[in-house]
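Each in structure tokens, the structures are laid out below.
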Structure P
Amino acid sequence: MREQNPAISKGIDWSLIWIYLLLVAIGLTAIFAATYQEGDPIIQSFISFKTDYSKQFYFFVIGAVLAFFILLTDSKFFSATANLWYAVGILMLLLVFPFHSRIKGTESIIKMGACNFQPAEFCKIFVSLALAKYLSRPETDFSKLRSQMIATAIALFPAVLTILQSETGLALVYLSFFIVMYREGLPSVILLIGFAVAALIVATIIIEPNTLAIILTAIAALIIYIFRRQIKRNRTILIRIVFFWFVCVGIQRFAVPYVFENVLQKHQIERIYDLFGKSNPYIEKDPALTKAEAKKQKESGSSYNVRQSKIAIGSGRVFGKGVLKATQTRYDFVPEQRTDFIFCTVGEGFGFVGSFILLGLYLLLLFRIVTVAERQRSTFSRCYAYGVAGVLFFHIAINIGMTVGLAPVIGIPLPFISYGGTSLLTFTIMLFILIRLDADRQMVLR
């Protein structure tokens, strides 16, 4: 029997919706497992709006209503209003400065009664739309540097505002939009330069400064020796090598120390050095600390969170301890086990099998989004789909990586799983806009 209203369901990719519902269900279960208080009536606590899992459930309901209306919306609406939404997003980020509330070290949240609103989360939707709009314009020639610079500015301007709100972790998510640009023709050499700079920053952290400077000089000398014949014919090659040597040494000697001393916060520096098993040298330079306090912080660091997270995940073994039988997460040994470290709640409660299923669902979701992206006739829809895939991939990889000690603890949520109304609504809206665009995939949007 056919649907009563075929216009709503026509062309809808139901596999994405089912994956979404499964992930939200896992998230609600994990939040319930981490925050349920013994003796509370389960049904009443779920509808009370007083517990975290109750609030998350209501945010899911709100998200479901928004998703329904998104599916009823004409796809042309999203391309036509993309720039307007971007302007709204920038305005919301600017409003944070006079109206923010300082919560857990960040100044990126506006408190609205019992709820917190974080514009930097929502702005990811608007950047995805605006970047897709720009790249899909007939007059945009992405092979030219000017177009590449404009696209980069669209993606990174909100990131700069987010950094100024002491939310460096969330700002890094905006780097995921380079995946969209790469798909649309961004030269590989730019990405290689980016990875090289990242490798140099890591080397600056783990290698003694003078030793690293000698290594960089030796590498430059070796390159000059290898290309000595070409250099005799063309002195420009030597100038370029020397220039890149100066840039590398400048990054190592001046840029990285400046960022660590003037941009990053103390806890962020600690987390980065803990990731590489190094003590934080900037603690000793803090005039607010006595030598004894500096030594104590240097010895303890911020690795406690990650250490407890690993214990929780490992204690789950193969099949887990059960929903309400986990000890590490139930008794608050793991800080933020319902938000940033919720993956360890899944690992302890459902074990290796549960973690494997969750990772499998994420992998299936990402592959499905890429498949959806490649079948679009419209450049706008394809770019938007890759924007969604990039943001999700960055969140998933970094969040799970930081819970097992493979990435620095930068405080970003696990999509559809972590507690947080703004986060859940953001990812819900992003995904369902994609589903709506895909339903009209034969349409060419501008």
Structure Q
Amino acid sequence: MNPLASELNEQLSQHNPHVLEMLSDLGKNLFFPKGILTQSAEAKEKAHKFNATIGIATEKGGPMFLQCIQDKLSAFDPKDIYPYAPPAGKPELRALWREKMVRENPSMKGTFFSNPIVTNALTHGLSILGDMFVGVGDHVVLPDMLWGNYNLTFGTCNGGIIKKFPTFTVAGGFDVDAFKVVLKNTAEEKGKAVVLLNFPNNPSGYTPTVAEGDAIVAAIKEVAEAGCNVVAVTDDAYFGLFYEDSMKESLFGKLANLHPRILAVKLDGATKEEFVWGFRTGFITFADGHSYENAPVLTALEKKTMGIIRAKISNCPHPSQTFVIEALRSSQFLAQKEEKFQVMKGRALKTKAVLNSSKYDKAWDYYPFNSGYFMCLKLKTVDAEKLRIHLLDKYGVGAISIGKTDLRIAFSCIAEENIQELFDLIYQAVLDLA
């Protein structure tokens, strides 16, 4: 093991040994090298005559660039576009995102958590999480309505075992009791659990009520008090898109500093929150079970995170970080975001109104949804994959089949005035097959 990794592990051992126990073998071996990047940072401060460290080309006191590219980006200073961004992300962006998180999540006020580290969107954050905390045979607790990429990230790539519980009760609420059963079984069997909380949920479009959220947090605390180490992850990809009765905050604020055996990890990003999918700008934020006195734990985790970023992708794209900074600083940002939120809310409520007409009752039920981008039909008479193909071939309608009964509909990309026609076509396709 590299001495720098050993040093970070000793830091964790002294200040919260439970977090050290949560790390995978790879996580224990991670460190941020005192190599080119560290030496370049020192040179940036002190090399006032010549700086011959970092591997970029310069001219006229700034980065070299092609004018044909700069012509398209003339609103931005070349220094904010072309050089490498720092491995943890631009400091201005990290500070602005931290302010945004606290503003939108009042429960985070008064808690102690790391500065967000920039990732190459949220999927990259999940990959970092898997590398650092999911080893072969570790259990990852998830609802049965889950984003399929979790299987690839945590199962195929990291060797974890996905432990599913039913997402919904018969009455239609989040099945907290089923969650408790799987979590307790994992705690007793492994003594460690990675719990992934994705709200608004993909594919169901459901966010728990405040009471359900509190019950989830209480269940996690209960197993921690019984001696289980819990990596509690909030996948907040669709954060803010809450349309009806539900939590309006991430559970991260309630999980932060809750218990020494709970490490809260928040994954979020500009990707969907700010409608900039192609920018690939996300964040990973940590909060362990202690207060401000435990800063060394967060420092060690940040350095290990920077180490895996350095090893896998070196650093995240600079231009998109600059673009997000400009958006967050814009006086028009909040008003424009609210305008788009209302468009999305209108589509969600129109979808629910159409489905509640009873016209389609013989063909399907639908799972509860109140947020996000998606909703799911539960088909009664036809196979979901056969319906998906028939919709494409005969009607030119695209949807996602999940298992034999579920069809995911992204109302996020259907204009409100077209939603009735969409479900009429799906219904006609069901009649065709039935």
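No lab work stands behind these numbers, since they all come straight from the coordinates. All values reported here derive from a predicted model rather than from experimental measurement.
When volume of the Cα convex hull per residue in Å³ is calculated, the result is 163; to which of the structures P, Q does this value belong? For volume of the Cα convex hull per residue in Å³, the value 163 is produced by structure Q. With helix-only ellipticity at 222 nm (-39500 (n - 2.57) for each DSSP H run of 4 or more, over all residues; to 500) derived from the coordinates and found to be -21500, which of P, Q does the value describe? Matching structure: P.
Thinking of P, Q, which structure, once relative contact order in percent (Cα under 8 Å, 6 or more apart) is computed, gives back 18? The partial results should precede the final answer.
Details: P: 25; Q: 18.
It traces back to Q.
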